[in-house]
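**Student:** So, here's a batch of structures to check.
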Structure P
Amino acid sequence: MSLEYPLPRRALSTEVINNAALSELYAVRGREERARLIAKIILAVFNDYYSRSRRIPFDAKLAFERRDWPSTFRLSRDRLSIYTISIDRALPVLEAGAPELREDETFWSEIERYYDELIASRYEADLAFAFINSVRRKLYSDLWKPVQYSPPKGMVRRGILDVPTLVTIAATVPVTAETVREMLAVPGLTARWRDQEEDAALVAERITLAALARGATEGSELKLVMVNAGFYRNRGCYLVGRLAVPGHGIHPLAIALLNEADGVFVDAVLTESDDLQYVFSSTLANLHVTNPNFHELAQFLFSLMPKRPLGLHYSTIGFNHIGKVAVINEIEREHRRTGERLDTAVGFRGTVAIGFSMPSSRYVMKVIRDQPTADYKWGTFPGVEAVIEKYRLVHYMDRAGSMLDNIIYYNITLDAGMFAADLVDELVAAAPGCVARQGDQLIFRHLIVQPKMIPMPVFLASASPEDARVAVQNLGTCIKNNAAANVFNKDLDGRNYGVSPIRKVYLFDYDAVEPLTEVKVRTNTDRVDGEEDIPDWFFEEGTIFLPEEMMVGLRIDDRELRRAFLDTHPELMTVDYWTGMQRAIREGKVPKVRAYPLGRRLVRPKVAAKR
C-alpha cells in the first residue's frame, strides 16, 4: 500500500536554496560562518514551506466557492505532504554542500544555536523549531539519535499576529436576521447564495431558541463571538464561535454551509459541544482555516470542546507538528499528576503491535514488533517499515469519520519510570529494532499515539442492550465509511475496532488495511450444495474477500446483536455492494461525509410544504 505524495504546483526547496547560496556555502571555509549560513538556508526552506501552507486555506476557500471538490481533496494532501517534501528535497542539497553535517554532530549543534536565535521572536517559532528537528531526524535516520520535540523554554513568543482572531457581534433576544447576516459575512465568501434571507431568518430562530434554553430572556443582551475565518473541509465551510448569555455561561456555536449547484446555503446550526466534536474529529481530514493565529485558534477551540485534548485541536486545524508536542507533553503531565504507569492496553494483545496506556489516560501508544506473534494470519510479514507506512497512509488520507488519526514520533525518549517493569521487558524483547534502553531512558525509533477507544469485544461485554445494539450498528457504518474512502480491512475482526464515549465506532489497527480497489471480491453462494471441488478463486493471488463470511470474523457472539447488524446493513453481505463501491471509486466519485447529526439540519418551510 504505497503512499504517493502529491506534488505542489512548483518545485519546493531546491529553488529556495539557489545557486548563490550554494556558491557561498562552497566558498566559506570558517566553521562558524558555515554553521550560520546553513542555519539561514534551513530557515529559508522553512519560510517557503510555511508561506505555502498558509496559502492553502485560501485555496480551499476558492475551491469551496467554485465547487471544485477534487481540488479540496488535493489541498488536504498538499497541506500534509509539503512539510516532508520540503525536507526531502532540501536535505541532499545541504549534504552535498556541507558533508560535515553527518560527520560532526557538534557542528549540527552550532547550526541549531544560530537557527534558534533567528526564530526566537517569531510567532511560529515552535513550528520552525519542529522543522529543523525534522531535518535532523532525517539526517540521522539510520542512527539512534533522539530529537527534541519541545522548544527551549522562553524561546516561543506567542503574540497575536496582525489579523484579529475573533469578531464580536452584539445581539439581543430575539436574534435578528440582520445579526445573522453579519455573522454569515465573516468568511468573505464571493459565491452566490441560494436564499440568504431565508437562511438568516432560520438561523436567527435557532440561535434564539438556544439562547432561551440557556437562560436568556426576551430583550436581554447576547454576545456572539465568531472566529474571524472560514473553516473548510471536503464540500463544507463552517463558521465557528460562541454564544455568551450573561449570567448563564458561554456556549459553542457553529454554522455549517454547503455549496450546491443553486448556490451557498446554511445546512445546519450546532450549539452543543458534542456536536462540534463531530466536526472537529481527528477521524476526518484536517480543516483549513483562513486565519494565521493558530495558537489562539487552538486555545479557542479547546474552550469550546474541553473534552478534546489541546494537542488534537492543533492537529485538526492542520498544525500536526505542534499537536505532536502538545500530546506528548500531555501524556507526561498525566503520568506526573496521577502517578500511573504505562502498561499493556486493555483488550486483545496484538499480533503485530504492542499497545500500552495509563488507566486514566486519553491516549494509547503503540510500537510495531520486529516479528509478529505466532497468531499472525497473513503469511510472510512485510516488515516494520511496511506497517508504519500503512499508519502514515491513514494519517495522510481523508479518514471518512471512521478511522483514528495517528501521531507518529521518531527517535523520541521517554523516562523508563513511566512504564511498568514487565512492559519494559516486553518492549525491549519483542521490538528491539524500535526500543532501546539507555540508563533510565527508553529510546523509541517509532512511537504511534492514538486517542483511546474501548475495543469492541470489551465494550459489548459490559454494555447495556441498547448501547450494544447501537455500537454494533455503528460498526457496520464504520466499515461502509472505510470502503467509501477506498480502505479495506482484510482482518475484519471486531477486536480491531473501538467504541468512543458517544458509541461511535472506529477502526484503529492498520497493519491489515489495503486499497479496496485491489481486493478480489468473490463468493461461494453460487456453488451447488454438496459440490466438493475447490473453487476457482482459491488459486488466485492477492486478497480474496467472501462477503457472506464477514459475520464470522466480526466476533459478534450474541444472536440478537448479529441480527441487529444484519437488519441494518444487509448489503455488506453481498458481492454487489462491494463491487459497486469499487466501481464508484474507480470512476472518481467523491463521497459525501456529513460531520454532524442529521437532527441539527435546518428545516425549510418551502421544502416541507412541497413534501
Structure Q
Amino acid sequence: MTAIKEKKIFIIDFDSTITKVEGLDQLAAIALAQSPDGAKVVQQIKELTDAGMNGELSLSESLSKRMSLLNANKRHVDALVEFLLENISDSFERNKKFLQEYANQILVVSSGFKDFIIPVVEYLGLKAENVYANTFIYKDNGDIIGVDNSNVLSQTGGKIELVKSLNLDAHVSVIGDGFTDYEIKQHGLADRFYAFVENVERQKVVDVADFTIKSLDEFLFYNQLPRGQSYPKSLIKVLLLENVHPAAVEAFESQGFDVEFHKGAMDEDELIEKIKDVSIIGIRSKTTLTKKVLENADKLLAIGAFCIGTNQIDIKTASERGIAVFNAPYSNTRSVVELVIGEMVMLIRKVFPKSSGMHKGIWDKSANHSFEVRGKKLGMIGYGHIGTQLSVIGEALGMEIYFYDLVDKMPIGNAKKCRSMEEVFRIADVVSMHIDGRKENTNLIGEKEFAQMKDGVIFLNLARGSVVEIPALVNAIKSGKIHGAGVDVFPEEPKTNNDPFVSELMGLDNVILTPHIGGSTEEAQQGIGTYVPERLLEYINNGSTTGSVNFPELTLPLLQNSHRLLHVHKNVPGILAKLNNIFAKHNINITGQYLKTDETLGYVIVDIEKSYSREFVQDIKGIEETIKFRMLF
C-alpha cells in the first residue's frame, strides 16, 4: 500500500503565472523602447519565449537566443520590477492570505530571473530563500552581459534537475503555464500538474495537464485551501444573449467570470440545453425564460433583463426557485421618448410619403394633411417612466397632455389624468402606447378601441407588439381612421438581423415601421450595459438586491472580515427563529443580520465569524422552507 503523504508542497511558476506577463519579454520592451528596430526585436524575443514554453525549443536554446537579442541594463531591471508589481495576476493578488500562510510550503521555480522575481514574491509574502531561478551577470556599469550558466535552471531540463535535488518527500502540486512546468510531473517529481490559463493558454500545455485552472482561486477551491473567494468567479458561467452592449461583457470578464456571448436570441429548446450550467443570464426582449426553461436552470442565481420590461420572464417561477431578477427601468427612457417625438412629427407632417415621392421624382409641395404638433392633444396609455418624460417634452412642444394608467399617478406639469382609455381616445389627436406586455394587455387595442378614436388620429406603438391587434390596425389605417402610424414592436419578431421580417403593415402609406429600436441608441445601450451588470454583480458579490423586480430590496454594507450567509426562503412565520436556534446550537457569533420580506419571499443575510463547522452549514440548508442558500467570503 502506498503511504499517503501528509505534507503538501506547491511549486509555482513565475512568468505569466504569478505575474500577467513574461518578465524577460517585458524587460526587452522596456530596454528597447527607444531603439529604431526595438519592436521587431521584442517580437522575436516573444516568439522564442513561446517556443520554449510550448516545448518546441529547448530551454537552453530559447534562453540563449533571447539573451543574445537583449540589450538591457540594471536600471531597466528596476523599471521592470515596478511594472511587475503593478501586473501581478489578479487571483494571486486576491489570495495573499494563502500565500503568506503557506509560505514555507511554496516554492517558486522559474526559468526567469531572481533579479526581478524576488521583489515581487516578497511583496506577496513569499520567501526569497524559496525562489529558484536564474541570475543575470552584469558589467560594472550595470549592463547585462549574460546568465549564470552554472545555475541548473539555465539548462534544458533544469527544472527537473532542480526539483530532483530538493528530495521533496511530500505531495507536490505544480502550477504553471509552460511545458517545462509539466515536465516536473512527467518525470515523477510531482503528483499533479495544473495548467494555469488566467493570463495565457498554451494548448500543448493544456493537453497534458491533470487540471486546467483559470485562476488560483480554482486551485484553492478544488483543494479546500484558504482563499479570497468563497467560490471562484472563473467557475461562474454568464450567458449573454441578443447582442447586449460590450460594456456588459467587459463588466463580467474584468471580474474573472466565464462569459459566453451570443448576438441572437434562443428558443425554448436551445435555452433548456444551454442554461443547465449557467449561473447568470442576460437577455433582452426576444428571449423568453419560460417555466420549463427555469426548471432546467439548477445553477441559475440571477437574471438580467437588459431592457425595461420583464414580461418575457416567468417571474413567479424565478421567485419560487430563488432566482433574483433585475432590469433597467430607466436607462433607455430618453431614447424611446425621442423616437416617439420624432415619429410623431414625421407622421403629422407626412414627411415619409413625401420623401418616398421625391425618390421617385415626384415634387409634392402641398400642405394638405400636414400639421404642426403645437396645440395638438397627446394621449398616452401608460404613465410610467417613459410616459412621464414624454409628457414633459410634449408639453414643451406646446401640446396638451392626457393619460390613462391603472395605477394612480400624479400628473407632471399640466398633464391631465383620464378615467378610462376611451376618454383618452375621444380627446387625443395622437395616441401613444406605453404599457407592458403582461397577459392582461394582450390585444388590448383592437377594432373596438380604434373605433373610439378620433378620425385622422396618429397612432404610435413603441411598447409591446402583443398589445395591438395588427389586422385591426391595418383596417383602421386603410379606412382612413388612422392618418398615420408608427410601429416599433410586433407580435412576432425575427430572432436576429439575418432573419426575414413579414407584416401586414408593410407597404401602407404614412406608416413608419422600425425594427424594435426604441432603446437602440449607443447612449441607451451603454447605460443598460453598465447598469444591469452593476446590479447583478452587487447581488452575486455582496448579496444586495437593489433594483430587483422580484426579491425584497436590501442594500448591504461591504463584507469585511466575516463570512456572509444568504438565505432565501418561503415567507412563513418562524424562519428567523429557526435560523437563530441553529446559530445558538453551533455557538456561532453573529456580527450583522439583515432581513427583508415580501408577500412570498423572505431574504435573510447573516454575517458571522469565520469559524464554523460543515454540520452548521448543513443545518441551515436543511431548514424545510429554504429555497436557496449561498455563502460569501
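**Student:** With FRET efficiency 1/(1 + (r/R0)^6) of positions 413 and 437 (r between Cβ atoms, R0 = 30 Å, to 0.05) derived from the coordinates and found to be 0.60, which of P, Q does the value describe?
**Tutor:** Derived from Q, not from the others.
**Student:** A value of 80, 76, 50 was computed for Cα extents along the principal axes in Å; which of P, Q is the source structure?
**Tutor:** P
**Student:** Of structures P, Q, which gives 14.6 when mean projected area of the Cα convex hull in nm², for residues 141-292 alone is computed from the coordinates? If you can, show how the numbers build up before the last one.
**Tutor:** Working: P: 13.3; Q: 14.6.
Answer by label: Q.
**Student:** With helix-only ellipticity at 222 nm (-39500 (n - 2.57) for each DSSP H run of 4 or more, over all residues; to 500) coming out at -13500, pick the structure among P, Q it was computed from.
**Tutor:** It was calculated from structure P.
The numbers here are math on the coordinates, done by the rules we state, and not lab data. All values reported here derive from a predicted model rather than from experimental measurement. Cβ atoms are built from the backbone, for glycine too; each structure is taken alone.
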